[in-house]
Every structure is written in C-alpha cells, then in structure tokens.
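Structures follow.
Please treat every number below as a calculation from the coordinates, not as lab data. All of these numbers come straight from a predicted model, not from anything done at the bench.
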Structure I
Amino acid sequence: MRSDYCGALRSADIGREVTLCGWVDRRRDHGGVIFIDLRDRDGIVQVVFDPDAAEHFEQADRVRTEYVLQVKGRVRPRSEATVNPNMDTGEVEVYGNELEILNVAETPPFQLDEHTNVGEDVRLKYRYLDLRRDEMQRNLRFRSKLTTAIRNYLDGMGFLDIETPILTRATPEGARDYLVPSRTHDGKFFALPQSPQLFKQLLMVSGFDRYYQIAKCFRDEDLRADRQPEFTQIDIETSFLDEEDIMAITEGMVRSLFQELLGVDLGEFPRMSHYQAMLRYGSDKPDLRIPLELVEIKDLMTEVDFKVFSGPANDPKGRVAAIKVTGGNDKLTRKQIDDYGKFVGIYGAKGLAYIKVNDRDDLENGLQSPIVKFLPVEVRAAILERLEAQTGDLIFFGADSHKVVSESLGALRCKLGEDLNLYTSEWAPLWVVAFPMFEEDDDGSLTALHHPFTAPSCSPEELEENPLGALSRAYDMVLNGTELGGGSVRIHDQAMQQAVFRILGIEAEEQREKFGFLLDALKYGAPPHGGLAFGLDRLVMLMTGSDSIRDVIAFPKTQSAACVMTDAPGTVDSRQLRELNIRLRLKEEQVS
C-alpha cells in the first residue's frame, strides 16, 4: 500500500513518485491550498493539495486529525522561506495528486503532541492513542534498537539465546509470586517466575556454558516509578568465569550500548565496596554525580548531654552522621529546611537537625541552630573540622538506627542534589561489590541480601560460624543512582548450598521439597558459574531520559498493578472457578 515511510523522505528523494500511508497529524487550509502533515512511525512529512487535484482536493478538504490516509504524489523541495529545520523532512514536501481516506476518526480524548498534560490514567486508558505520540514512538523505537544491539553483542561473545519456562514453581526470590492455579492438578499452583534464576543455573549444569535471554519476569509487589508487576530482564549466565570476567563482559556490553546508541563514552567503571557505599552515601546504589557525602560523627557524640545524639552514639546498632551543603545558608530557606525534615520522615527519621555556619571562627555565637546549646564548644569545633565546614555552609544531621540514618540521609543527599542541581556530570557508572551475604531482620532471623544461590567468599564452615560477617561474591552495576543490574558467582557445591539454606532457616525437609531438583543437579558435575541480570526497562528509561519505566513499556500497569485499558485484573465466571476447584472468599465490604 505504500512505497516509503513518511519520516524517511529527504532531499535525495526529490522528483520521486511516492505512496504514503499514515495518520493526519494536522490539516491547514491556506488560501485554497490544503496542507496535511501526515504521520507514521518514522515521522511526519508535509503533503500539499491544490485545486488541480480535483476530487482528491475535495477529499483533502474533508479530512480531520487522526484520519487514516493513503496519499500518492511527487516529492519536491520546499521553498527557501518554508524550510523547517526542526523536522527531519523539513526540506521537502509531497505534492499530492491522489488521496484515499482509509478510515475516519473521532476527536481523540487528548492532544497527541508534546503539549499533552492529561493525567496518566487517561493516557493509559487510551494507550493505543498515547503510543501515537512522538515521545512514545521514539522511546519504543529506541527500545527496539537497544534489544537488537544487546543481542548482537552477546551473540558476538558466544552466548546462546535460550528460553526458560514461564509456568514454574514458587521460589524465595524476595517478593510475592503471582500464582496460577492448575486445572489438571487439583489444589496445586504454578508460579510466574520472578527471574529465570534456577533454570539458567541448570543450563550451566547442562553444559551450555554461555546463556542469555531477554526474559519476562513477574513480581507481586508494591510499585514505584521504576517498578512494574511484569518487567523485562536481560538475563546472562556463564560457566568457568569468575566475577572479574563476568563484570568485564557486562561492563563492555553497557559501554558498547551507550557508545553505539547515544555516542557516549562511559569510561572505566569505578568500584566501591558495599560498606563504603553505605558509609559515604547511605545507599547501595549511590548517585556519584552528586558530590555530597555522609560523614560519620558517632564518636563525637557519645558524651554530649543530648539524648537524641548520645543515645544512637552509644548504641552498637546506632549511627550519627552529617551532610555538609557548601554555601547552603544562601541556597536554602527555613521553609525548605523544614520541608526536608518532613521528607526524611518518610524513611523513619524522627526529625532533621541542622546547623547554619554563619561564622566559622566564632564557636559561641557564629553557629545558628536549636541544637547548638546542647553541644560543648569542643564538640562544635570537632564537627566543623571533620566536615571541613566554612562560613556559609549548612550541616544536616541524622541520629537513629544505622538503617534509618543511612536511608534518610542517603535519600536527602539525592534530593539536595536534584533541588540544588549539584550534578557534576551527566553519567556516573559504578560497580558496588563485596556485599554481605546476609542481613538481619527485626526479629533476628537472617535473609539473603541478594538471593540464596549467591556464593560466599569463604568455606561452608566459616559461613556457618559467622554468617553476618561473611561477604558474598556479588556485584551490582549502578548508573546515576539506579541499579541497572545485579549478579553474582553462584553456589555450585551441594554442601555450600545446604549450608546457606540452613542459615536461612530452611531445613532438610523443606530443602528437598522446594529445591530437590537443584540439589540433585549440583551432585552431577555442576561447573563454577555466575551471571548478571539487567533491568531492560530501567536501562531504556535512563538512556531516553524518561521519568518512569511506564513511558518505555508499550502497555504498562498503573501504580495499583492494574491495566485500565483492558480493565485487568477482572472477574472470572463460576464455571471457570469450578474447573479449577476454587471457591472465592469475599471480604465483608465486597459482600455488602
């Protein structure tokens, strides 16, 4: 039906007869000459109809926004005065001699241009219209180019694209599973995979050596701007390579993608231990574009007569830390400071103490804050010295449990960076390494910081003797404060895997029930192996400069994990439930 895409026409096409198909982006009538901006997935081109086109001119006069057309005409240059440098096709236009209306359209519920300010729920309800917008077309075209480049890179490195099952069984991966009832096995359920983790490890046992998959994964968890109930993962696993080799391959892939698609050289990725990341930035995915750091001052507060500080300072699980904002006195108002106090409350902080350094040399009267009176002069001096504070600086303090202080000040650091535009570069990649194997829950039980198949950097005996002191062979790739991907060397020894399960409270019977197939596989010559999984949606979001992964997914879910376009999830009829031997137990409000 067409010879060319609208957005592909250039000066080299002048004189050619072309057939185009697309949607009417705009129609204008200028003194008996009708201009139609015709749009398809590649862009927009201007089509001109004048009365010489007879009945086709009359057809052109009838068209309206979003009508679907087929146009035949000749490519010609625009006059010098009408060249549009903002359009890829701005040097040419099509002189139309035939037009067929393939379909009419009602007026869309919102503008399909960059000026759209309608709510996201409306955009998602009419997603098929929202996807016509240039921004969305660009994002999904970029996503397609990115996945092609990923496949080309990994194919070139000898990786095999192998699919793994979507219907599997529930495994402990850190989030709730989506369950699928089985009709043929009464009372039993499949689970949609949170990742292909176990299957890709079994592929290594099977001898496939280098595997990858652009895989759909599912997690029934609370959503954020960078989370969806179903998401896409670039899944990679290799055998006979250690963490240095795996990191080199995957870093090379990401650097190649940025160079090929954005013309950006990310350079070598620095490395930082998990301990240093939490100590200096309060986050295991620090944004290194922001120069602010957390400074530990716990030792300075043990003797002060101010329990807000001295309590956490004398608690082994407590932390007291500070952030210095250079020149912050002039940059932040009292209202903004108060708003930051409310902000850190989101992360469990009970408040946000601060000191304005009005005169660095006057420790008696040069420091402005409600807390100064509680701090001896020598403590004030030590704080200013440790933070290298100068006149005009503003210091924020956090004092609470280690977790609360790290999370609240880490988040405040990022918010200050954004609000004050403190970014020192456009891109800041990083490897975070040397993660702890386990973390302690509030009830004293241990959970795996990554997942229970991550290999520790010690023997099984050393691991069981001191699990909280053990480090894992895990590594996360971080970019601009976003975790792009996480991975590890895996456990390939049955004794080590059973030791990890025991530490996590998974006893022999449960091990056999849930992971018997894996433990059996480890007995039959499992090679040393490891891998890494990237979040494709997050990667596209970062590379396109989008605010949310919903803007780089064709048909995403809302914050409540629903699809307002198809009205999913929905109810099913009683016959289907009977086939599955399922009976619904409704909540009281649903019954009434």
Structure II
Amino acid sequence: MTEFGALSVFPPLLAILLAVITRKAVLSLFLGIWSGAVIYTDGIGIVQTFEWIVAAISDEFQATIIVFTLLLGSGVAMVWNLGGTAAVRDWALDRLDSQRKAGLVAWGLGLVLFFDDYANTAIVGSAMKDVSDRLRISREKLSYVVDSTAAPVATLGISSWVAFQLSLIGEGYESAGVAEADRPGTVEVFLSSIPFNMYAILAIAMVLVIVGSGRDYGEMLTAEHRSWTTGKVTRDEAVPMQDVAGELGEPPASTPRLRNFFVPVAVLIAVTIATALWSGEFSSAGFVGDLLGGEFALAGQRLWDAALGASYEIALMIGSFAMVASGFLLGKIYGVFGVGDATEYTIDGFGIMLTAVSILALAWGIGEAIDALGTGDYVATATVGAVSPELLPALVFVVAGVIAFSTGTSWGTMGIVTPIAIPIAWEISGGGPAGHTLVAAMVGVIFSGAIFGDHSSPISDTTVLSATFTGADLIDHVRTQIYYAVTVAVVVVVLLVAWGYTRVTPLALLPLGALLLVGLVYILSEIDAARRGIDPVSANESQADDGEAVIVAGSEQDD
C-alpha cells in the first residue's frame, strides 16, 4: 500500500466527476491536480500544482507531442487554405452517399493507419470530418469511430505500442523470478497474448457492428437523432475541441484541388514512417541486399527491429513539420498564397490546437499528481491478491480498466499492473507450461483492460486527440462513447470467466463475443429507442430533403 492510501484515488475521480457533470474539462483537470497537491503537501498546494504541470510539459516525450500537435494544426490550416479540404469533401460526397459508407471508410482508414494511434486520430479525423458533417453524422459518432480504431489497432500491429509491450513482458518475468533460460521469447509471449487482448479486438468489431447496422443507444442515439433530424452535428452548447472553419474563415483558394489534400497527408505519412525507421536504425541497403539475396526472413527481422526501436514521437513531429513545409510549397506552385501568408496560416494553425494542448498538459499534470500519490500502485495492490486462477484474468482486466480510467494512461497502467499480475499468475499456476499460458493470458488481459480504461477516460490523451481532430466536444465524446466501451467490456469479462473455467482457446471465444455484441446492440437499441419514442436507426427518421441546410457547429452551411 502507498503512503496516502485511499486518498490517492480522490484527485483523478474528482477531475473525472467534475468533467462529466460540468462539461468543463480544463477547470475539472486543474481542480483535480490542485486537490492532489493539497493531499501531497498537507497544505494549500498551489505551488506544487504548478510544479506538476511544468514537470508534465517539460518531459521530453510529452513536449514533443505538444510540438507535433501544434504543427499538425498548422498542417490542417495549410490544407484548409489550399482548398484541399473542400476538394476532398466534394470528391468523397460524389462517392460516399450514405452514413454507412462514410463510417466504413473511417473504420477502414483506422485499420490501415496502424503504426501510431496519434497519427491515426489526426489523419482519419481530419480526412473524414467535413464528409461526415455533410452526411449528418454527429461529431460524437465520428470521434467514437476514430477513437475506437486508434489505440485498439495500434496495440495489435507493429507500432510504438508493441515495442513498449515487449519490454513489459520481460520485466514481468523478472518480477516473477523466472530465469531467461526458463521462459519463452518475449515475441512468442506477445503473439500468444494477442487473442487475450479481447477488448482491443472486440472494440474494433463493435465499430463495424454499430456502423454497419446504423443502430445506436444511450447518448449516442440522442446525438445521432439530433444530427440527422436537425443537421446539428454538435449540440447547441457544445464547445468543439477544434473549429477550423470558425477559426480560419473562408479559404483563399478559388479552385479546390484534390492534390492539395492528398499531397500534404501523403507527406505526413511518408516522412513519419521514414523518420521512424531511421530512428530505429533501419538499414535500407541491408534490407534490399537481404531481399535480393533471398534472405526474406532476415529482411523481415530488420524491419521488425527498426519498427520496435523507433522513436515515434520524433517521427510524428518531423512528419507534421514536413506536412507544413509541403503547404508552403503547394501554395507557391499554384499561386494560392505566398510565404508571408503561409507563415500567418502556420500561426493560425497553432491557435486551433490551443484547447487540445491545454487539456493535454493538464491531463499529463494530473498524471504527475497520481504518480506522486501512488494511485495506481494502491489500486493494484488492494485488488489483485490471492484469487483463483479461473477468475484472475477477469479481475485483472477490471483492475487495469479502473486504473487506466482513473489515471488516463494505458501505458502507465501496463507499467503498474504487469509486475504485480504476472508474478501472481506464475505463482498460482504452479509454473511450467501452465504458468506460461497464464502469463500470456495476463499480458493480453492487462493490455486489454488498460485500453478499455484509457478509451473511456476524459483525461486520456488519445481521448482528447480523438475529440480534437474530429471537432467534437471532449465531454460529449466521452459521454456518448462510454456506453459502447462498457458494453464491450462486459462481453470481455464474460469471455474471460468462460476461459478461466474451460481453458477453451480464446480464438473460439472471440467469434462468440462478436455475436454477443451484435445481439446486445440490437436489443439495447430497440429498448432505448422505444423508451425515447424514436427509431433506433436515426437515419430512418429524415425529415429533411437534399435541399435543406446542414447546420454545422452552430452555423449554417449550404447542403
């Protein structure tokens, strides 16, 4: 147990409750940090409050993410002023004539951009926002799709997440006192753990169910009903995390060109990937030589090692800078604007990200408070104790979810829970092959629970960025998404309990989980819609025709 005991849980819970009740994320986060400082110092704590905030933005990784976010705002501003946003909107509307098609495209883009969750939210959110607006998809719905295909996808593929996860597996075995010679390789354990990362897998499936069926329930049904019947993609009192049109005004480009959207985005992706591989010490000459020599396994290993050793935050920063630079160049080539105007647009782009940066800084600040108070350690040690092997996976999933929800960090949760849960799993299983099986299950379950909690938390950076790049109100995003996140989590708990008692392969349980989600979506949408007196498929309730105006973020735009 930690020095502060149960009091350590108070600051994050206060911040979350205030955010949900007041819908004022900045104020709620600041008060959460301040309350932690009062507990930590046993005094007024205002100096400690700002020390934690400064420490958060002074961290090299987090400072780099702030620069990336600001530069990406400038990249968005460039694309907007080049007319690229209008061009891709018009192009997509000629091809995407329904909410289902647009949702499936957003889902598919989320799967393709697997290498980093931040880049995923930025690219998919920015690309699909205007199209979704024109099709009357609520910003809440789009932010849910983007958020649910960001971290859940990144944790399953070759990404910054996997590199971190592999390091935790070794640490967990070391905490259990298992010699390296007596345990399987970390990659083997990771691959074995993937089927147990049930929340990530089923969260992706849940998006497909929701988008494919067109059905909603909870506050998302309210949001979608509002958006479809009135054209208001955000509620009247909402405060969108990003309002490009409102901040930047009409673009100077008289002729929208698709290349003015796709070239900057392609530059962002290409430079980010190239810089990531470079930072991972990837040898292109060696890679090509291996391919030419028929050494395909060795070539694959080179790529794998580089991807795992990459500094993705640096890569994202350089990639977003390259995106801005491409905007300067395209503006000059097409005579849309000169260097002076482009510089102004760069600064304007910083402005559309200030709300997101402020919330990120405060979210990281409360993370500093939580670390100082030992919140994660307290929750983990108070809950994960001597339990039966059958129930341990489900319990660890719930505990990891609670910690991630309270702290807003999935990586921090993984770092806290792994060295506690893996030794327990090894001990109660008796070691040997059974121990390795349970350890692999623990790894997947820890990652799964951490993503669930992070996915549901208003103080999570990925939650903030998902709302930012889709232009949603942060708290509205959380309030609508949490119904779906909890539904998936309940199914995961059922599956983990079933696995604990039967030890049937999780690959057989996952299809069952997907079927359960389909049934739950149908049942819950019918019940909730009947209670509200509306149709569970909001798009069925159109009271408008194609000639009506669509109201976007409180202002009218031509449909």
Task: Value -0.62, calculated as log10 I(q)/I(0) by the Debye sum over Cα atoms at q = 0.16 Å⁻¹, for residues 28-83 alone, assigned to which of I, II - done: II
- [ ] Rank structures I, II by relative contact order in percent (Cα under 8 Å, 6 or more apart) and report only the one at the top, that is, the highest.
- [x] II
TODO: Could you tell me which structure in I, II was used to calculate helix-only ellipticity at 222 nm (-39500 (n - 2.57) for each DSSP H run of 4 or more, over all residues; to 500) as -24500?
DONE: II
TODO: Using percent of Cα pairs over 37 Å apart, single out the structure from I, II with the greatest value.
DONE: I
